[in-house]
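Bear in mind that the values in this text are calculations on the coordinates, not laboratory data. Here the structure is a predicted model, which means the values were calculated and not measured. Cβ atoms are built from the backbone, for glycine too; each structure is taken alone.
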Structure P
Amino acid sequence: MNIRMIVANGLLAAMYIAISMVLQPIAFSAIQFRFAEIFNHLIVLNRKFIYGIVLGVFLTNLLFSPMKPFDLTFGVAHSIICLLISLVLFKFVKNIWLRMLVNTIVFTVMMWIIALQLKIAIGLPFLFTWLTTAIGEFAVLIIGMPIIYFLYKQLYKSNLDLSNDIKKRSTF
């Protein structure tokens, strides 16, 4: 990984943390809208963004989570598992919009991991919590799709293009 990508991942982690800090009251528990999750779509552009996303999730949970040990294990594991599943599925999907949709579905369905965490940590009902966390994740990622696409178009036009994965293999 080159210096440019290391810096980009550091900035990505910092943005994830900053957004989560500002929106902390709605970023945790059974009904959550962690808007920094829109950055999960950046792996559509370049798989190397997995490092910045995971670092951002880890540090956000370390700094702000009311359930630190649980969020540091379940929350970080959820992100890693979902990102890796999405990357495998991207081998079969070339269109950027479809990749973001696949990513959204993977993260939404896999919210059972967070529901399990909340059941173990504070005794919330599993199915209801899976539903509420999945709705929040789905909403955030759907809202994030056009934002990330716009960002991609801006980066693609500039010298800051870090979207190696999608540029040569995707259709718009």
Structure Q
Amino acid sequence: MKLVHVLRHAKSSWDDPNTDDRDRSLAPRGEEGARRIAKHMRRERVRPEMVLCSSSRRTRETLELIRPALSRRVAVLVEEEIYLAGGEQLLERLRRVPEATASVMIIGHNPGVQQLVLTLARRDDTVRRLETKFPTGALATLTFNDTTWQDLRPATADLTGFVVPRDLARR
């Protein structure tokens, strides 16, 4: 079994229109949202063995805020290629994960993370919820049975989790 946790970076700041997109930081609401996701990850035992994180500032800040929920032994790779990657590019990156790794988290951007989940997940009512929106800070979990990373194919995963920070505020 393989698990892929797909996390869209938390809410970012648009305060300074002169800031390069890559350098935008998290807004206070985004920081709180990332902390909620970290709490959820601890509660649900979301423990990826590897994290593939975009090189942008807001994704790296999201990573740091969820880090307390991660194992100390987690392999963290900050990769430029994830920054503007679409769903197909993210799928190709997953196909290069070492086979000994059972679970991976990608921390990235829309539309790529949404495209990845919609590509890999079998269609059902749960998937339909994220067809229209994959909010900042959202975490989707895909479960693959009997496959290798290299053999990941569209519509072969079960969407076994989808949570957004706003929903966690109600718990």
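If you line up P, Q by mean count of other Cβ atoms within 10 Å over residues 36-43, the top spot, with the largest value, goes to P. Starting from the value 46, 35, 34: which structure in P, Q was Cα extents along the principal axes in Å calculated from? Of the options listed, only Q reproduces it.
One of P, Q was used to calculate helix-only ellipticity at 222 nm (-39500 (n - 2.57) for each DSSP H run of 4 or more, over all residues; to 500), giving -21000; which? Answer for the origin of the read-out: P. Between structures P, Q, the greatest calculated value of distance in nm of label points 7 Å out along Cα→Cβ at positions 28 and 116 is seen in Q.
Here distance in nm of label points 7 Å out along Cα→Cβ at positions 12 and 124 was derived from just one of the structures P, Q, and that gives 3.3; the source is Q. So relative contact order in percent (Cα under 8 Å, 6 or more apart), computed for just one structure, reads 29; which one of P, Q is that? The correct label is P. Determine which structure produced the value 35 for percent of Cα pairs over 20 Å apart, for residues 4-91 alone, calculated from the coordinates; the candidates are P, Q. It was calculated from structure Q.
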